[in-house]
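Only the coordinates and a few stated rules stand behind these numbers; no lab work does. A quick note: this is a predicted structure, and the numbers were derived from the prediction, not measured. Cβ atoms are built from the backbone, for glycine too; each structure is taken alone.
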Structure 1
Amino acid sequence: MITTTDLTKVYRTRDREITALDGVNLHVREGEVFGVVGQSGAGKSSLIRCVNLLERPTSGTVTVDGQDLTALAGGGNRASTDLRRARSRIGMVFQHFNLLSSRTVQGNVELPLEILGLTGRERSRKALELLDLVGLADKARSYPAQLSGGQKQRVGIARALAGEPKVLLSDEATSALDPETTRSVLQLLRDLNRQLGLTVLLITHEMDVVKAVCDSAALMKEGRVVESGTVAELLSTQGSELARELFPVGGRPSSEGRTVVDVTFHGETTTEPVISQLSRTYNVDISILGAAMDTVGGKQVGRMRIELPGSFEDNVVPIGYLREQGLTVDVADVAAAPEDATDATEAVDTTGAEDTVDKGADGGTDGEAAPAAGQQTARAEEVAK
């Protein structure tokens, strides 16, 4: 549905050039929710504005629904008639709502319908339908100043849907909202994606947004896409930076000469006691340094950081066993904990910590994060319990 090929955007000032996009290749499939994540300055907003040609790319192509928008742009600064027509099928939701304070909620939704030339009766009917769709039918005659942030964003979404777009672009649409409101807006986007068959491309710096609604994701750094794929693929890819960002787990080895491994559980492995089986099978002491579990795309996914005694060469067989069980295993490059931290670790009451973390790793919790085990070492027979 959306494809960018070698997309480049260079901003030129009097004395220098700034490359915001550096050969970006991206493909968003029809009907999916695709998230682009990255830190500020990574080029995310430039990318989404180039997708509908609010920003003209310096080079490269943008194809939306089979149309090469860059070929429709023309040579001047003003959009051609063909480009304006193509843009009408691409809705956009902005971070700061961009509502007209002098217009009612209904009036804001009717604005693009006016531009499209619909009659007053048609505009009114369509606007009220859209407001009902986003849950604001009772706010039609209110003004933006009378609405909460979440309600304003819902108006922005209704306005973006006015042209019956096939594609919806969202530029940090939830970054100005509180967590609860963010969840409701994201759920609305997911519902619209399913009900209307919308393809949604959203820009965010929040990993929770990707976990909540995205089918696929891409990580941007310094104007480049460094990693992309479906969320399921990324979580099962060894060494995936985006997977580490989605499920960060901490913890350092208790001393030198130990191997720290990050294990990702997905699919059926989330309900299997794999760590217990490993300890029992190879009679190996395992320290659980940290663990987390969450739901992605309706499926449980977990990550755990464990410590194995000895060097990597000493643990080739146990690590191979984990991979044979369908787990994604990455050897973490972390420094040993400082010696003066040992006493503090030993002073923590770890009663029952083993059981809690084992449940978190093996799917026994309801999607809650399992607490870190404070570098507690579990002998084979204890973990087996």
Structure 2
Amino acid sequence: MADTPPAPASLADFADAARAVLPATVWDFIDGGSGTETTLRANRAALDAVAVLPRVLAGVDTPATTARLLGREQALPVAVAPMAYQRLLHPDGEPALAAAAAEAGVPYVASTLSSVPIEEITAAGGQVWFQLYWLRDRQLVCDLLDRAQAAGATAVMVTVDVPVLGRRLRDVRNSFALPPHVAAANLPGDRDDLAHAGTPGVSAVAAHTGAVFAPALGWADLEWLRARTTSPLLVKGILDPRDAARAAQAGVDAVVVSNHGGRQLDGAPATARVLPEVVTAVDGRCQVLMDSGVRGGTDVLRALALGADGVLVGRPMLWALAAGGRAGARAALELLAAELRDALTLAGCADPAAARTLRTITGG
């Protein structure tokens, strides 16, 4: 009888398990960044360079991990980031990951480009936030917002850093196209034909998004969206503090400091580098979340110490889904919670709010 492999000791262990079971082209699709992947690497390097000054003699035994995001208490200061086409990784796709998030007590963000309709994702239970890509068809945007609200989504997260898809060279070299069983299930049936059309030297996913995404999204559109929905509104893809301040002025409930996991503008800064300036710029008018590069509980602590209210965790959840479906995703979130409890204890923090008072040193 073969030995049972050891349980993952870190979220990185799920990456090894996922790579072992995924086709190489699918692995490249989720693992890769844009251009020479400079920003992809910078995200990790910047987080690794953040040293947190722990407080001692704090009398902390078992810290709480709960935090308020968008006015609701969450089990962790964490949400599962929006990520497209999750049936590429596991047959159960988005509902499995949403169910794991519900069990963990954290929000799950459903992508416009989910491979399962939003109604089936919200049926998995728990809190679901709907991520909106701005489409050329304004009526389709309205329809998606109405469907998400009717399905029970509790917030809207508009992504603003994808006027066009970043040039992801791994996908270009692989001539990556979606397999027949994976589709953009929230869009009308004929709206993603390009995503399945394999062409040498072309990313079919990039061709599809270029056809349906509206490249000229502007502040007037954000103001329209703010007036269109009464749900909490988050803006994802903020890096410049000036944009963060303007989004706060427009009445958004949160900004997400994000470079799309290093998948859009290659050469954009790491999110951990600009996070403190964004926090200063919004000046308490809205919450600030961070994503891109989060790989464990220590990274959550780092983000909190830099001023974030919480984080989005992305690729590690895809690794866990690929490796073990719903159970794998649940195990990854349990591991993340345990890592965060350890980090809070070692830093002398009774809860995530206390972590936001910690000092940091960059570079060692």
Structure 3
Amino acid sequence: MGNYQIIATSAMGLEALVAKEVRDLGYECEVENGKITFSGDETAIARSNLWLRTADRIKIKVGEFKAYTFDELFEKTKALPWEKYLPENAEFPVIGKSVKSKLFSVSDCQAIVKKAVVERMKIHYKRNSWFEENGSFFRIEVALLKDVATITIDTSGQGLHKRGYRAEQGEAPLKETLAAALIMLTNWKPDRPFIDPFCGSGTIPIEAALIGQNIAPGFNRDFVSESWDWIPKKVWADAREEADSLANYEQLLEITGSDIDHRMVKMAQENSFEAGFGDMIKFKQMQVKDFTTNLEYGVIVGNPPYGERIGEKKAVEQMYKDMGGVFHSLDTWSIYILTSNEEFEKFYGKPATKKRKLFNGSIRTDLYQYWGKRPPKQQD
């Protein structure tokens, strides 16, 4: 087995959560803006792809160096051990980005890295002609930040938020990775009720069910690195077997999602079936002002409309008032609401216990947290 520098990329504000997940898998890590770096073998690549709920992608760091000129970028890229990763017929497109660096032309950087890799491979594979690139897929990225080039290979393929269960989605879907993060930032335990009163296509309730039954989020999808010949098939088979053995499919869950739009409710039900939960998650059409419950010590997580579109603002502000009215008496419940509306607390009628800045895509939002009473004789 080899040893690789692995990078789990992260949305802004979720780095600490991704780092905790990496450590929970048993790997020490370092945290920087947008990325968590750790060492591991082929099994670590498979396990981190399968298990990390809040990471965006898993990449292998091939090299990192300062590059002030195109010559420097070419020579230092060519010096990297590409033959360790790429077979002779590898398909290897190069993508790039550049921030605060002298080499600011991304297209030139991509072309130079591609050429350098080809030159290295020509020497190793004793080739004079062009490579056919009809084999396994390896997406290389050159990322320049303050004149430091980090060169990686993506092991995930589709982003890790693609769990494989979302047959359909609404207009402004919440990424599965952010939905999982919202749940992991709460005090919810699987034996307590969980409600999302703005469920849309069902992402938050489904992610809660995956967490509640300890199901690996990547269990029902494929990863590009599964086709690489230097990662034995047994590594992936063992990682999936481990995930299956750790899942608690017998865990009973009290999870409900509701939405004002009946089409969304139907979509959420279909996605829940696709995720393997059948009708274990209850979905119903309902306005938040009609919400009632007899249950105690539950958790509410909601991503309501933000009122950013013209004409929506007043209706959304009224909805926040309605929400405050119906949630006010739920003193044993903990309530977590994500919105970009900076006046949320005013309309809700109560200051949050705590706020946390998060990004929903490019939208800066706050997670307003209202902590309820703790259940008796239970350690959170």
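Quick notes on this one:
- Structure from which 76, 50, 37 was derived, Cα extents along the principal axes in Å, options 1, 2, 3: 1
- Among 1, 2, 3, structure where FRET efficiency 1/(1 + (r/R0)^6) of positions 248 and 264 (r between Cβ atoms, R0 = 25 Å, to 0.05) as derived comes to 0.70: 2
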